[in-house]
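Any read-out appearing in this document is the output of simple, stated calculations on the displayed coordinates, not a laboratory observation. Because the structure is predicted, anything quoted here is derived from the model rather than measured. Cβ atoms are built from the backbone, for glycine too; each structure is taken alone.
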Structure P
Amino acid sequence: MIENIKELRETLIEAIQNSSNVFIVGHEGPDIDSIGSAIALSYLASYLGKEAYIIVDDDELKIEPRLKTVIDKYKEKYHIIKKKEFLEKANKKSLLILSDINNTDRLSVADSLGKVGSIFTIDHHGENELTVPANHIFISLNVSSACEIITRVLMNGKIPYDKEIASLLYAGIALDTKNFDLNTNGKTHDTAEKLLFNGANKELAEELLKEEYDSYCRVKGLVISGAVFKKYTESVSAPTNVAFALNRERPKQIYYKEEFAKAANDLINLSGVNAAFAMGYVEPGIVHISARSGKRVDVGIIMEKMGGGGNSQLAGGKFQTEDILGLENELMGKVKYGIREEEETIESPPPMQKRP
């Protein structure tokens with residue numbers, strides 16, 4: 001594990017220079033932190049003389065409109081490609097950089113990691129059993145965003161960058177800190193000030209934050225107004241409580257798929273909740289379910305019974321139906337298959353190993 005920004009800068013530059021070409025990928029359901037950091041990484045690779053590509057394989061109709069405008073603007077300049085092109089261009093000397101993600105959940109190339117010779121992870125989210133066993137890993141939970149990490153890499157190496165890069169990096173930091181209200185420290189503010197000094201455009205961040213705020217409200221609506229809780233077992237130590245979230249006032253409302261993952265994550269973090277399911281329409285007639293759990297409920301088994309899939313603590317599925325409430329009732333009836341006996345435990349995953 002890489003320990004600090006100086007080591008990250010040195011290791012990253014060496015990995016780029018030793019590669020035949022560079023691919024950067026963020027999480028599915030992109031936001032300005034994943035896209036902004038990816039563009040800055042693409043810029044760094046080009047600065048070092050390497051051909052670089054950014055993989056965005058999402059359905060364009062499902063990308064938030066303002067973010068799609070950013071992607072369209074920089075598509076040619078920074079070689080934003082689909083997964084199909086990645087599979088055609090990658091080779092065993094290629095470097096794949098994961099930015100703003102460290103696991104296979106919401107990773108479009110999760111089934112194609114063997115196409116490259118080296119993987120480099122840069123993220124600010126915690127590891128879990130789905131974490132990719134990369135050659136090089138930098139994960140810091142004390143940094144606000146992927147954009148802050150990459151900004152500090154550029155600053156640490158005294159690597160010049162233009163106003164466009166500064167604006168995208170500033171917007172990514174502003175996004176993940178809710179406009180500097182959350183997850184910040186002195187280094188975060190210092191980094192943002194230096195980006196502004198170098199020409200970052202605050203208006204871009206403000207425009208993107210408007211759309212993110214709308215999404216934030218939809219997620220919180222699912223959690224606060226749309227969640228119901230069911231008790232499935234009683235035990236001496238604690239009952240098994242499961243949360244189910246959907247828009248009960250407007251069940252036909254269309255959401256972005258990643259909003260259900262965010263809602264399920266929020267619910268599973270509530271005290272006393274052992275499993276959480278968030279669901280809703282991603283297009284007319286198509287319902288997506290995201291499932292999260294702790295050690296006492298296996299949501300993978302539950303979602304398999306429903307026709308979806310996943311692992312014991314993270315699962316989901318897509319279902320064609322006009323009756324979302326009926327689907328929820330079916331799901332509630334299948335939760336029993338995933339409840340573990342009190343003495344059962346889920347084995348902890350082995351420690352993450354670097355790829356050979």
Structure Q
Amino acid sequence: MHMADALLSPSTATVMYAASATAAGLSVRQLRKENDPKKLPVMAVSAAMIFAGQMINYTIPGTGSSGHLCGGMLLSALLGPQAGFLAMIAVLTIQCLFFADGGLMALGANIWNMAFYGCFVGYYLIWRPLQRSNLFQRRTSHAGQRACIILASVLGCVLTLQLGALSVTVETLASGITELPFAAFAGLMLPIHLAIGLVEGLITSAVLLFIYEARPELLMDIGTSDDNHAKLSLRGVIASLAVITALTGGVLSLYASGNPDGLEWALFGNAEAGYAENMGLDEENFGRQSAVSDTASAIQESTSFLPDYAFKDSDAAAGTSVSGLAGSAIVAGVCVLIGAAAGLMRKRAAQERA
């Protein structure tokens with residue numbers, strides 16, 4: 001669902017940057033109040049895992065399209081909405097600057113569409129209410145808690161991807177992209193992202209169930225029972241997630257679907273594979289051009305050392321593996337810096353109070 005700069009006007013892009021920056025500022029303010037030593041390593045490895053997971057496009061049968069994880073629901077279930085949102089910002093910014101995935105002018109919109117809904121709407125509207133309820137008798141039943149995790153994951157991913165897809169269509173409408181009439185564009189975006197969301201929900205629930213069985217106190221709003229059934233140490237969970245990340249980014253990424261993702265499929269179709277053209281836009285010439293988008297593209301071209309997750313001017317498969325491993329490591333490092341900065345601000349605030 002990464003939007004290109006051509007899908008936005010500079011004014012709409014500015015509004016979306018302002019909205020995402022406001023949410024980020026409030027998240028930083030909240031994060032500096034927290035003092036959980038477990039959160040920093042979990043934040044680093046889970047954000048890296050989302051980066052790697054987003055490289056795996058899975059085919060949506062019968063459509064000619066594919067989808068990939070967004071990850072906001074998963075991160076908010078592990079870290080809480082504020083830390084999850086900041087981790088998602090790290091993922092999307094690294095993708096944009098170093099791998100030319102999504103436009104730089106469109107980064108604010110991509111953060112809003114792919115991170116805000118999953119982290120905040122998914123958490124406060126779906127995850128927390130379900131985990132605090134006694135649905136499936138989850139407070140007394142291990143199986144009931146597992147069922148509640150699955151339900152929250154699927155409902156949350158479906159809802160937040162629908163909101164993200166709808167936002168894309170609203171943003172193009174506000175940008176005056178006349179080639180994309182709202183009703184027709186939404187009629188393509190919403191159904192395909194419903195299917196993508198269902199698959200993401202199942203993947204998210206599988207990861208969260210693994211963490212629940214291994215170290216349940218890592219999940220938000222679940223806590224632990226008297227008969228703590230943790231099977232791994234915190235270090236073991238982090239090591240396991242790190243191995244999953246390395247395998248996903250370094251190996252499984254080589255087998256990602258070649259079909260266009262949901263947004264690209266809605267814009268351009270997949271006629272080469274025998275499917276519909278959908279909106280039928282020209283991939284080389286569509287949307288709006290502006291001096292701002294041209295400048296953003298020039299900056300992005302200079303910063304992206306592995307554009308499209310590949311070596312420049314090379315189709316070698318090693319480029320994909322290197323991209324997955326390098327990107328995951330960079331994201332983890334950025335999250336460590338975010339956590340360290342929050343710790344310094346918290347320490348300074350405590351000194352000022354004293």
Query raised in the report: Out of P, Q, which one gives 27.2 for mean count of other Cβ atoms within 10 Å over residues 42-49 as computed from the coordinates?
Result: Q
**Report entry** mean count of other Cβ atoms within 10 Å over residues 130-137 from the coordinates reads 19.1; which among P, Q
**Finding:** P
Query raised in the report: One of P, Q was used to calculate distance in nm of label points 7 Å out along Cα→Cβ at positions 66 and 314, giving 2.7; which?
Result: P
Query raised in the report: Here semi-axes √(5λ) of the Cα gyration tensor in Å has been calculated and equals 36, 22, 20, so which of P, Q was it run on?
Result: P
Report task. Work out relative contact order in percent (Cα under 8 Å, 6 or more apart) for each of structures P, Q, then name the structure with the largest result. Result -> Q
Report task. Compare distance in nm of label points 7 Å out along Cα→Cβ at positions 2 and 266 across structures P, Q and report the one with the greatest value. Result -> P
Query - With helix-only ellipticity at 222 nm (-39500 (n - 2.57) for each DSSP H run of 4 or more, over all residues; to 500) derived as -12000, matching label from P, Q - result: P
Requested in this report: Work out which structure the value 4.8 belongs to, where distance in nm of label points 7 Å out along Cα→Cβ at positions 34 and 282 was derived from one of P, Q.
Outcome: Q
